[in-house]
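Please find the structures below.
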Structure I
Amino acid sequence: MDLSDTGGLVALLAGLLIATGVIGVMLPVLPGLLLAWSGVLLWTLLGDGSAGVRWGVLAAATVIAGAGLVIKFLWPGKRLKNTGVPTSALMAGGVLGLIGFFVVPVIGLVLGFLLGVWLVELNRVGQQRAWPSTRAAFAAVGLSLLVEFAAALAIAVVWVFGLIVA
């Protein structure tokens, strides 16, 4: 790659941002969708090729990111509401998950979340029904991550298509 090729450098940096965003969906410290969308924005503003194609790709990425964010909260939230898991259980899971992330790196987030939800549900519904509620909450969080991951991958695919066309 020629160092004076700014379009290629911009495409490389945009690709790295998008890839970091896709990976960042799975890591709680990185804003995955925002990073992926930012990579497309960088490419749109500074990249080479057809401006119309670049702006079209940015518009598509914006719609995908917006839809991903909305669906990420609505769909799992509706499933949790149907199972009866209260917000207090999710809040406790979030707090203990955050603490667990620093106590036991990486897996502490999951362990802390499960423990927090289970303790609240144990107190609320008793030992027999605490674990099914905890599983439902964990499945909802997994669904939320899956929706965000799919949106980030869709942004990456749209960008690669735009890169080829532009």
Structure II
Amino acid sequence: MVRYADPGAVEWVESGGGPLIAIPEVVLPFWAGADGDELSSDYDRACEVDGQIGLLPVGDTRALVLGDDPASTAFLPEHGTFVRWCAADSEAALLARVPEALDVAQWEPEVQWDVPGALVLFDAAWPGNESVRTDHLRVSLEPGRYTVRAAYVEPGPEVWVGLVQMRRAGA
């Protein structure tokens, strides 16, 4: 698999072709990924998410599915945003356009998400307990309610980026 940004300024997570999922760390054991005896696996549920984002029940909370495109994804805490690398000549070119992309984004409808704390972002096909053995990213978040919104933006020539922004509700 081609890595876009080794070593890079930020850590990127890639999938094998399916959606990425951000699961609260406390419920990782409840995500079975593509494994399971049921007719529809957790991975199948993640693949059914229509659009750029969706929430799925996992344990006693929910996980955020980054659907629509298996793009390499990083989290920029200074913007509270997952950045999805759709097209750019370099990591530097993509990251330089993020502030502009955030300013001009045409956001899709928001979802409200109660986050119990830190998240782990990884390929939805993996079981939660196995996520630390694969391409993953831990995202530290304060527990609370977040408003999550997504957009696809072309902020410059040959730079296309997906944005999934998380903002503390009431902040």
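Just so you know, all these numbers are worked out from the coordinates, no wet-lab data involved. Everything quoted here is computed from the prediction, not taken from an experiment. Cβ atoms are built from the backbone, for glycine too; each structure is taken alone.
Hey, distance in nm of label points 7 Å out along Cα→Cβ at positions 27 and 115 derived from one of I, II reads 2.4; which structure? Computed on structure I.
Rg and Dmax of the Cα atoms in Å, for residues 75-130 alone was computed and gave 11.6, 33; which structure, I, II, did it come from? Going through each structure in turn, the value belongs to I. Please state which of the structures I, II yields 3.0 when distance in nm of label points 7 Å out along Cα→Cβ at positions 59 and 83 is computed from it. Derived from II, not from the others. Comparison across structures I, II (criterion: distance in nm of label points 7 Å out along Cα→Cβ at positions 67 and 155) gives the highest value for II. Of the structures labelled I, II, which one yields -3500 when helix-only ellipticity at 222 nm (-39500 (n - 2.57) for each DSSP H run of 4 or more, over all residues; to 500) is computed from its coordinates? Going through each structure in turn, the value belongs to II. When Rg/Rh (Cα atoms, Kirkwood Rh), for residues 43-98 alone is worked out for each of I, II, structure I gives the greatest result. Taking distance in nm of label points 7 Å out along Cα→Cβ at positions 19 and 51 as the criterion, the highest value among I, II goes to I.
Work out which structure the value 0.10 belongs to, where FRET efficiency 1/(1 + (r/R0)^6) of positions 11 and 107 (r between Cβ atoms, R0 = 25 Å, to 0.05) was derived from one of I, II. It was calculated from structure I.
Looking at distance in nm of label points 7 Å out along Cα→Cβ at positions 35 and 123 over structures I, II, structure I comes out largest. I have 16.1 for Kirkwood radius over Cα pairs in Å, calculated from one of the structures I, II. Which structure is it? The structure behind it is II.
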